[in-house]
Each structure stands twice: as C-alpha cells, then as structure tokens.
Structure I
Amino acid sequence: MTIDYSIIIPAYNEEEYLPKTLTALRAAIPNLNLSGKIIVVDNNSSDRTAAIAEEHGATVVFESINQISRARNAGAKVAQGRYLIFVDADTVIPIELLQQALDNLESKNIIGGGACIAGDIPLQASMQWLLNLWNFISIQTNNAAGSFIYCQRDAFEEIGGFSEAVYASEEIWLSRDMKKLAKKRKQRFKIIKQPPVITSMRKMQWYSPLRIYLYVLLLAVFPFTVRIKSLCTMWYRRPNE
C-alpha cells in the first residue's frame, strides 16, 4: 500500500497520555481520503512508551539523545509519504483537523502550518488568558504550536528539518524557515483555527501561574536560553523525576 503521509510523535515517558493520542489517530486514519502511517519516536524512555506504541500498531524509532527537535527529525528520516504531520504525545487530534491539513497540502498552495490549541481540562483565568493569547499570536504571526504541525515533506527536507541547536521553541524556528520558503515558492503557511487540537495542560497543574509567566518572560527577554538544555527544564524535567 502506498503511504501518502506519516504522523510523527516524539515521546519521552508518555505511557499515561500516549494511548489516548494513538487511539484517536488510529480511529481517524481509515476515514481519511489519503493513506497514513504512525511513527512514534521513543526518546530514551524508561517506561512502557515503546511497548504501548507497538501495541497500537505504530512504527517505533529509538532516539537516544533526549531532545525534542532531534526526536522529531529522527521520525522524519524514516517517514514515508509526501506529507509529514508532527503531533505531541499528549495531544488528541480531531479527524476534521487532520482532513483539513491534508486538504491544504493537496491544494499545493499551502506548504504547511499548524492549528489553534484547546486545553484538556478547565484552567484558571490567568492560564486561560495565556492560552488565548498564544492562539491569537499564532494566527497573527503564522507560527505553529509544537502540538500539531503539518508540512510538505520536500519543504521540510529543503529547510533541514527542525533546528537541533535549540531545546525548546523548535516549532517557531521551523515556522520561520517554512514561511521564508513558502514566500519563495509563492505558497502559504497556514494556521487552522477550527477545530483546535486538544492538548494536555499538565504543565499548568505542575507549575504555579507565577512560575509559568516568569518562564515566558525569560524566553521573551533572553531568547538564547532555548539553546541551553538546563534552562529548558519545563520541557525536560517533571516534578516526580
């Protein structure tokens, strides 16, 4: 069977959330008008992440270096098809969103894009405001969130994939490079507004609103911090580890 697109999921110790993500994707793929394949990149997990991926019929790739951009790139290297879709392991993708993304890519006018985000739990007002602010910025600037990114494979390869010089915000760097290439090709990089992806708000449970706001401020004032793993602990260290 010819594969038209691959869905790539970087996963580090995601045995709790990964089953729901994979179940939603497996239910959606047979009902789409193109043929897809799921790839889970086990980013050196110490739990049952890889076993769960195999139980759900996904192809499993191992990446020993714990870095999100490196894991995404490792999945892309073995991916099949002319389109790539990157999904976080704690994110549920509605079938309507997948179909819109594929339709956009099939149109040949859109090089790739992302989607707006909705939380999986009710949030405090201050945290919901922050999420709403991100969605507004994402739409206005055409920057994709890491939870869902879709693109043409040849465009991904032309820009060199995700930057492995950073430990966070790799989706912003990719969006920037994609938009430059899209301009050259007379295409667009498009954020899909509806339906949104449903992604885990666990960080907003793990950390106080003050800590999250201070972290966002740090990244805004000192963007070079994304190049230093020890300063990106919100992405790599969990409270129970």
Structure II
Amino acid sequence: MNIKTNFENILFLDIETVPEVENFSNLIEEKQELFAQKTQYQRKEDVTPSQFYERAGIWAEFGKIVCISVGYFTDFNSEKRVFRVTSFYGDEVKLLEDFKNLLNNYFHKPQHLLCAHNGKEFDFPYIARRMIIHQIELPEKLNLFGKKPWEIPHIDTMELWKFGDYKHFTSLKLLTSILGIPSPKDDINGSEVGAVFYKEKNIERIVKYCEKDTVAIAQLLLRFNNQPLIDELNIIQV
C-alpha cells in the first residue's frame, strides 16, 4: 500500500485507560446500575458487575484516560530521520487540555493527520467522549460532525490491515511480530494497566508502555509503505 502523504504531517498516538474509580463499590448506586445494564451482554451469567468492573476502562462512560503518548517525525527524508515521542499523563483534565493544545497549535492544518492502531474504534472516539464529559471543546481533528468519510483526518493501521474485511481484528503485538518489527518485551499488557495504576501507583511504568506502542504504530505504517524502520538511536523523548 502507499500512503500518499508526508510522514512529517502525521501525529502517531496511543492511549492508556483505566476504570474511572478503583472499585465498583466506589461508584454511586445509579452508576452501578448503569454499568450492570451496559455490560449485561458481555458478562457470563455467573459474573457479577462488581467482578466485571476491572474491564470498565474500555468504555469512556465508565473509564478515564491516564496517558496519551504521541510521536512525530522530523527530517523524514534525510539520513538524520528522527522520531520524537512525548506523553501527557496524570490528571485527566490537564492531559486532555495539553493534548488539545498540541493539536490546535501544531497539528491543525488540513494536511495534518492522526494515526493510531484501532484508533477509529477506540482511541479517537474515547478521547473525544472524555473531552465532552469534561466540557472541553473538541479540537478540529476530533470534531467529525458533518464530515464525509474521505474528509476525516485519521489513519487507522488496523483498518489498513483489514483490506476491507470488517470481521478481522489483529492486535498491534501480532502485526509487529509477523512483519518483523522489533518490539521490546513489555513487562505489562493492556489488561494490567488498571492494576498498575491503582495498586502499584506506577504511572511511569504505564507511560513507558504507552510510548512503546506509539513507536510500534509508526513502525507499522513505515512497514506498510516499504520504508526503512526507525533506528532505536533516532527515537528521542521530549
């Protein structure tokens, strides 16, 4: 495939989410009932809403974002090609405001695109929903109202891999493995982020995990376009 755009115009990103509060019992009674209704078809008959609550982070209505990592290329067409990575984490309102400011100040032009893995189903709508919940005005790149499909400034590496097969889900980890993309072994996976956040209170560990995925997404798009992969020495944290 051939992505006909300048890679320097793409902002790669990944988010990490957790349940809005640590325990189901911390929710007000109304929200407990709403969570039970929301998840009744996902839960097995013998699984209670309280037991299922550890998965609440996948829904923007019952979860929150604890980290957004972004990456972008500079000097893409030179031998000094560099991939810069930075993260917004901690208080959700602040990280959403900081991310919004990044988009509005540096990635707001028509040629700018956002790229994530499964971003159209998860990352992009999740960020937008949490912004609305916190009464944060949506940046143009996330405000899709009235836009035609070809006007939406988003690239989804999982969608690209589907080649029109809407039933096909492929994880980022699987794709990097089969395409020969170097991927350091992670000490956590997505299902463990909530425990690391609430039990260990180790946000730095989550940020590191999120940044690795952001780099992997950029590597994936390079691989799709038969471009040389990023050298580890050219990855800079800012």
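Structural remarks
- At a computed 18.9 (mean count of other Cβ atoms within 10 Å over residues 74-81), which of I, II: I
- When mean count of other Cβ atoms within 10 Å over residues 10-17 is computed across structures I, II, the figure 25.4 traces back to II.
- Largest in mean projected area of the Cα convex hull in nm² among the labelled structures I, II is structure II.
- When relative contact order in percent (Cα under 8 Å, 6 or more apart) is computed across structures I, II, the figure 21 traces back to I.
- Structures compared: I, II; top value of mean count of other Cβ atoms within 10 Å over residues 154-161, i.e. the largest, recorded for II.
- Which entry (I, II) yields the derived value -9500 for helix-only ellipticity at 222 nm (-39500 (n - 2.57) for each DSSP H run of 4 or more, over all residues; to 500): II
- Origin of the value 18.8, where mean count of other Cβ atoms within 10 Å over residues 58-65 was derived from one of I, II: II
The numbers here are math on the coordinates, done by the rules we state, and not lab data. Quantities reported herein were computed from a predicted structural model and do not represent experimental measurements. Cβ atoms are built from the backbone, for glycine too; each structure is taken alone.
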